[in-house]
Structure 1
Amino acid sequence: MAQRMKGRHLISLKDYSREDFETIFSVAARLKEELYIGRPHPLLAGKTLGMIFQKPSLRTMVSFQVGVQQLGGYALYLGPDQISIGKRESTEDIAHVLSSYVDGIMARTFAHSIVEDLAKYSRVPVINGLTDFNHPCQILADLFTVLERKRRLDGLKLAYVGDGNNVTHSLLYGCATVGMSIALATPEDYRPDPEVVAYARELGRKTGAKVTLTASPKEAAKGADVLYTDVWASMGQEAEKAIRAKAFKGYQINMPLLNSAHPDAIVLHCLPAHYDEEITYDVVQDPRSAVFQQAENRLHAQKAVMALLMGNG
């Protein structure tokens with residue numbers, strides 16, 4: 001399985017099977033353990049990852065840069081000042097040129113089409129570090145965290161509260177693939193893409209994952225094993241902040257909502273958190289919170305992806 005993944009792109013979790021997920025999680029667990037005990041794992045020795053950023057980042061930039069270095073490789077940061085993708089030069093030309101220099105490309109962009117075009121024209125693996133449409137690396141880390149806490153994924157229920165955004169789309173793909181039911185509590189005007197929902201429901205019929213849409217956070221949280229939320233206004237939506245604050249009032253993970261879920265439910269948030277908006281500080285600090293374990297697991301899950309796609313796993 002590891003060899004079959006070598007050379008592939010990671011643009012969307014829709015393109016990955018349950019077996020692919022299991023391979024990634026297995027490698028992530030091994031690399032995490034080896035890091036903790038101080039055992040080197042230079043699976044990308046001599047290889048370079050080109051990192052394209054249109055959006056600012058903490059977790060994505062640091063976890064990829066540190067991760068590739070821990071694997072024995074080198075990370076090259078290409079921010080908006082270095083590479084005005086689609087403006088100074090076409091995405092097609094950038095893909096041709098950059099992929100002749102590096103062994104893998106990670107891109108964190110606004111438009112999803114940019115990452116798709118990079119993959120279309122690149123001769124090396126392209127990894128989606130985030131687009132306005134989805135966030136596959138985040139959800140791989142999320143599911144890996146749930147697996148660590150719960151020792152399984154299938155048969156569980158995840159409740160998501162908030163905006164039907166890029167994180168939600170990848171959660172739908174990921175949960176449906178691994179057999180985890182997902183209940184989405186979103187305002188009517190902020191629901192996820194209907195085509196993504198329809199795809200997840202169809203896949204869920206095969207894997208046992210039920211997809212539910214509701215306007216009620218309490219209804220979504222009932223019996224949930226995982227509670228998840230994200231900011232009400234993502235990067236690029238700052239002008240909508242006041243409108244969104246009004247629309248999302250009540251869409252918050254707080255102690256009463258956490259206590260209405262399964263007694264041993266855990267809490268996830270992809271960060272950064274805006275306390276007293278989508279989540280309260282006491283919930284993030286609660287023993288049931290896995291938020292910072294989840295953030296750390298960005299490093300381990302992405303190392304597994306890079307090792308499998310760019311190396312030999």
Structure 2
Amino acid sequence: MENLASVRRPPKITMKSDYMKSFERNIGVISEHEQQIVKNATVAIAGLGGIGGVTVSILARMGFTRFRIADIDRFEIQNLNRQAASSHSVLGKKKVDVIRKMIMDINPEAEITCFYEGVQPENVDRFLEKTDIVVDAIDFFCFNARNTLQLACEKLSIPVAFSAPLGMTATFILFGPGSMGYREYFDFRDEQDAFDKLIRFSVGIAPSALHRKHIDFDPKKLIELETGPSLAPAVHLGGAVIATEILKQLTKRGTSCMAPEYLQIDLFKGRMVKRKLLYGNRGPLQRMKIRVASYRYGKYKPRILSFIH
């Protein structure tokens with residue numbers, strides 16, 4: 001019979017004394033000093049679905065410990081195809097609770113502040129307290145919440161990282177000190193209604209439109225479902241780009257892709273476009289795209305307005 005006393009047991013891990021052990025494989029890509037910067041930074045993530053959930057997972061595994069997370073939704077079966085924390089065992093559970101548990105399982109030392117009501121005008125300042133950088137992963141059609149978040153960050157000079165998974169591509173734009181402003185980039189004006197602003201947002205997030213070459217795009221189906229197609233590789237790519245840009249911002253390494261510069265990576269074609277949209281959506285080509293999109297979706301305007309929030 002095997003001597004039970006000789007059976008090797010795994011060492012007991014106490015996270016407070018083993019932080020560097022847990023993330024030692026990061027060292028060499030980043031320095032120990034940079035790892036401490038990561039550990040001490042606070043990241044606020046608005047929206048914990050596709051992009052938000054993946055980004056949180058990556059950041060936790062990079063050794064980030066201070067999070068402020070916001071989402072009003074619960075996991076549903078249609079989230080399974082792309083959302084990192086989604087599984088049959090969590091269907092019906094609040095995304096904030098599931099994501100919080102996921103972070104704590106990776107790093108029990110994490111400090112997490114939860115906002116179950118999402119981002120609202122009455123809580124946005126509290127959401128952004130002591131925050132170093134923000135991830136805008138708010139649902140595409142939640143225009144009011146995104147506007148609230150972006151303008152508050154601009155007022156407080158907090159950088160905001162944004163990515164959209166489109167087909168087999170992911171886009172990236174960073175707003176913050178030294179960049180073109182959110183309203184200026186998308187050419188948002190007070191007299192525009194929600195439909196006009198949504199069109200400008202759609203055109204501005206991916207000016208090169210690499211995704212259009214491999215998406216079976218049906219505007220009528222998009223309106224009926226109130227959402228667009230989204231695939232896991234593009235969502236994970238977007239999260240990886242955001243996490244990398246956050247690291248660059250915090251450690252002052254490299255040059256970040258800041259508005260009016262934008263990035264789009266196409267996994268299917270093996271292409272990447274990184275360009276400056278010098279005048280944002282006010283440029284002549286962008287204005288033409290806006291007119292075409294407005295005409296194309298104009299007949300669906302009443303339906304679109306009914307689910308923009």
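We did not get these values from a lab; they are worked out from the coordinates using the rules stated. Since the model is a prediction, treat every value here as computed from it, not as a measurement. Cβ atoms are built from the backbone, for glycine too; each structure is taken alone.
Kindly point out which one of 1, 2 the value 0.60 was derived from, the read-out being FRET efficiency 1/(1 + (r/R0)^6) of positions 113 and 297 (r between Cβ atoms, R0 = 41 Å, to 0.05). Only one of 1, 2 returns 0.60 for FRET efficiency 1/(1 + (r/R0)^6) of positions 113 and 297 (r between Cβ atoms, R0 = 41 Å, to 0.05), namely 2. Here helix-only ellipticity at 222 nm (-39500 (n - 2.57) for each DSSP H run of 4 or more, over all residues; to 500) was calculated and came to -11500; which of the structures 1, 2 was it taken from? Of the structures listed, the value fits 2.
Out of 1, 2, choose the structure whose coordinates give Cα Rg over 2.2 N^0.38 Å, for residues 65-240 alone equal to 1.15 when calculated.
Details: 1: 1.15; 2: 1.07.
Matching structure: 1.
Among candidates 1, 2, the computation of distance in nm of label points 7 Å out along Cα→Cβ at positions 33 and 273 that gave 4.0 used structure 2. One of 1, 2 was used to compute percent of Cα pairs over 34 Å apart, and the result was 23. Which label is that? Structure 2 accounts for this read-out.
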